[in-house]
Structure I
Amino acid sequence: MTKVKKIGFNFFKPVTEQEDGTIQQINLQPLFERLRTQYLRGRESMRNGEEEQYKRVYSYNFEPARLSDITIEQHTQYFHLTFERLNYTLPNRTTLHGDSEILDLDDDEYIGHEANVLYDTTNRILMIQRNRDSLGPTAIASFIEALLLEAGAANNFSIAMISDDTARRRAFNQAAYRKISTRVVGQKANDLLGRLLDQRPQGIESVEITFNSRGTRDAEIDNDFSSNFLEEYTDDPDVQMLRIRSREDDESPVEPIDLINHKLEAYAYFELQNDRQLSSIRVFEEMRNLFDVGDERSNGAYKNKILRMR
């Protein structure tokens, strides 16, 4: 049976805060090159039969995690980093109608959940895979910061999410709106309560509401209602959250647009046939393709899109 898996990616700038409070973009190539050399030597030692514990392991939220691999693609000079969250909780193994049994692992074995990272050395951009079961961008940034501190290379490191400056324009030019979600406070919350209720209850700090279309593929929320709602709620200071899921045209997939955070997002779809799990190499190849070529959402390479926004 063929299964389609959707994976999302976000883009970040590695930065440090200087003593005077200014934010400066940092070059991670020297750090990553040192790590890559260490991993190459470690793998060579393992092939020679030596016991070499070369992989960098750390703790995040009281769980072990590690940088399981780091390589560089020679023709693009993109680094490929694979991080793993090591989960000690064991899943069950079963069939559709059989009994469940816990997977049998040794005490020093874990279930690994991978997250892949692409680093563009020329433009100093990180592209990070989102994986619900693995490490998120905050955890990966913490790991990189620890390595920078260890090397004495930088203080006050963080990764700044790259925003999508086309989000507002795209949101108002969608063919079909499937979902609209908002959270409001202050006068906007009072106005919304007034529309929904005859009597406004006391003590409400915020109001969150979601409009959903039916579950069929061709279903959509009334276009005039959607456009008027976005006109009223976009750029209002009392609106804390405003997100939509919509389709740009009849053939395009339904995609999310965040009108508050404006985070730049990319997506890839993988068909799983014989393989039950995606290989990190296959994920990285698609990441590179999105970064260098793009898709129908990006109207070109995501790299070029980011560079145009600078």
Structure II
Amino acid sequence: MTVTDIVSTIASAVMFFTIPVYFLYLLMLYKNRNDENLKYPFYKLMFSVGIADLLQIINLLLGNTLANSGIFPELYIFLGGLAARISNFGLFGFGMAQNIGMLFVAFNRYTAYILPMKHLKIWNDRFTRNMIIVQWVVPLIAVSPVIYPFEFQIQLLADNKTVLLQWKDAKIAAYYQYFCTGAIGGPIFLIVLITYPIIFITAIVRTIRSKQPMGKAEKTALKMSMVGFVISFGLIIFAGTLYQRLISWNVFKTFWTDVPTFWMLYNVGNTIYAAANPYAMFIFSGAVRDRFVRMLFGSWLQEHGAGGA
């Protein structure tokens, strides 16, 4: 196996393992949506982003990953072009929902730390609900051509096992990717890339100037900013990989990375982006960690005198 094969296998294994973890994490957020510590807009946004992440993970595993593995070629042969259509609908639709969701999370963290006095006035229930609606409606509109009229096909390789899910027209596929990656993904990528450094630099400057330790609310806001940054780090990797390939070919008529390296970076970035949400929350949020443990082991903790729910 090549390095690319090993990395891709590890990435797929991480995403497969993350599915039950993610489901339980989302269930915990839903059950505790009125909890004193988890009722804030940030957690509602993370819940919505989490749904997009989980759907994208499932789509990636059941789409190109499983098709390329050659394990169940009969399924994709039976579905034909529909398999490629469904895969690309999820790839672009759920991916766009992830991106827009992370844009709103970055804005939420910006207002929480930079504009703390106005934060909850901005992020009232109506505004938060509207942002979540936008997060899902915009991708649905953007991917409607994938439903119709774009056409797709499958290609069965010589081993009669490996299936490739393809667009029928490579030129249309390229233009559509430019639209999703450039016109929509590009501005989001840049805004997110700029927002978190602004937050962290502001935190450093405030600490130096005040010469006082951070308050509890400020620490919490900064920790939740770290959650957003960790997740967005995956966006930086895989979006950066896509952009360098688009720029290198369209501007310089050459590829700066070979195909195996490109897919290795793409898979690593996509895995971090899609799977990091619950793990980052477990690391940086004591409230999330506590509610998650109590949801899973509450009865055992009560029986052994470790505290109730």
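Just so you know, all these numbers are worked out from the coordinates, no wet-lab data involved. This one's a predicted model, so the numbers in the text were calculated from it and none came from an experiment. Cβ atoms are built from the backbone, for glycine too; each structure is taken alone.
The table for this structure:
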| quantity | calculated |
| --- | --- |
| Structure responsible for 24, with relative contact order in percent (Cα under 8 Å, 6 or more apart) calculated and labels I, II on offer | II |
| For 25, 51, 22, 1 (P(r) over Cα pairs in 20 Å bins from 0, in percent, calculated) the corresponding structure among I, II | I |
| Which of I, II leads on mean count of other Cβ atoms within 10 Å over residues 134-141, largest value | I |
| Comparison of I, II - label where mean count of other Cβ atoms within 10 Å over residues 126-133 is highest | I |
| Top of I, II by distance in nm of label points 7 Å out along Cα→Cβ at positions 174 and 190, largest first | I |
| Origin of the derived value -8000 (helix-only ellipticity at 222 nm (-39500 (n - 2.57) for each DSSP H run of 4 or more, over all residues; to 500); candidates I, II) | I |
